[in-house]
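Structures follow.
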Structure I
Amino acid sequence: MNQVATVDARGLSCPLPALRAQETLKEMASGIVEVLVDSGTSCDNVTRIAQRAGWTVNAEEQAEGTVKLVLRK
């Protein structure tokens, strides 16, 4: 069974969303990490960091401008 972690980075200014996501990715060797962001820049930065670390990224639009990034490894 995959471990699932959630990082709620809504309302945080860059680079905090990317840094929080990166910390969580380092803690988990594999599993699923759901990252909630509310800006395009945060979405791009988290995606870039996850992909460089070998995680796949799937973006899901949510209500009120929130994007849920689902990272899998």
Structure II
Amino acid sequence: MPVRRFRSLEEMEGSVWLEPDQPRLWPTIASVWELAARLCPPRFPPGTYKHRSIEDANRQADTWEAASIARQAR
């Protein structure tokens, strides 16, 4: 993404949002998602897990999420 300079806040506000019909919208969204995946990739163990209840599955997901947050805090 190119770096843009603005001389005032009014100049900046008009250029931040893209209209739904602009051709740049989807490539811009894709680049933001790519950047997020590179900066903060989700790290969940591969495989399929079976749980006895939805509560067990939620506990496992919470454990993975907490470990991911702890890795990012380092």
Structure III
Amino acid sequence: MVLDLIVHKTDDGYNAEIPGIKGCESWAHTADDAIENVLDLAVFYLKLKSKKELKIDKARAGKNKDIYKLLFSKSG
């Protein structure tokens, strides 16, 4: 499966969200921390064993928003 991961730069840090998973969003002072936090939530919501099951690929970059593709295999 492929989901979008969107990182917004704000005045006080970064918001990361996966719109395809309700409630999967995080805030942090750095983009890397926000991404790591939202990936932890994605593992929980998707009932995966670890973040090693996720692959992240940067798709687009803008002035205040970066979009990544989150790839994973959902078997079950």
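The numbers here are math on the coordinates, done by the rules we state, and not lab data. These numbers were taken from a predicted model, which means no experiment stands behind them.
Have a look at I, II, III and say which one yields 21, 56, 20, 3, 0 for P(r) over Cα pairs in 10 Å bins from 0, in percent, as calculated. Could you put the intermediate results ahead of the total?
On the way: I: 23, 60, 17, 0; II: 14, 27, 24, 22, 11, 2; III: 21, 56, 20, 3, 0.
The structure behind it is III.
Looking at structures I, II, III, which one was P(r) over Cα pairs in 5 Å bins from 0, in percent, for residues 19-58 alone calculated from, given that it came out as 5, 23, 42, 22, 7, 1? Please list the in-between numbers first.
Details: I: 5, 23, 42, 22, 7, 1; II: 5, 17, 12, 13, 11, 13, 11, 10, 6, 1; III: 5, 24, 31, 28, 11, 1.
Derived from I, not from the others.
Name the one structure among I, II, III that semi-axes √(5λ) of the Cα gyration tensor in Å, for residues 3-42 alone of 16, 10, 7 was derived from. The structure behind it is III. Where does the value -7000 come from, among I, II, III, when helix-only ellipticity at 222 nm (-39500 (n - 2.57) for each DSSP H run of 4 or more, over all residues; to 500) is the thing being computed? Checking each candidate, the match is III.
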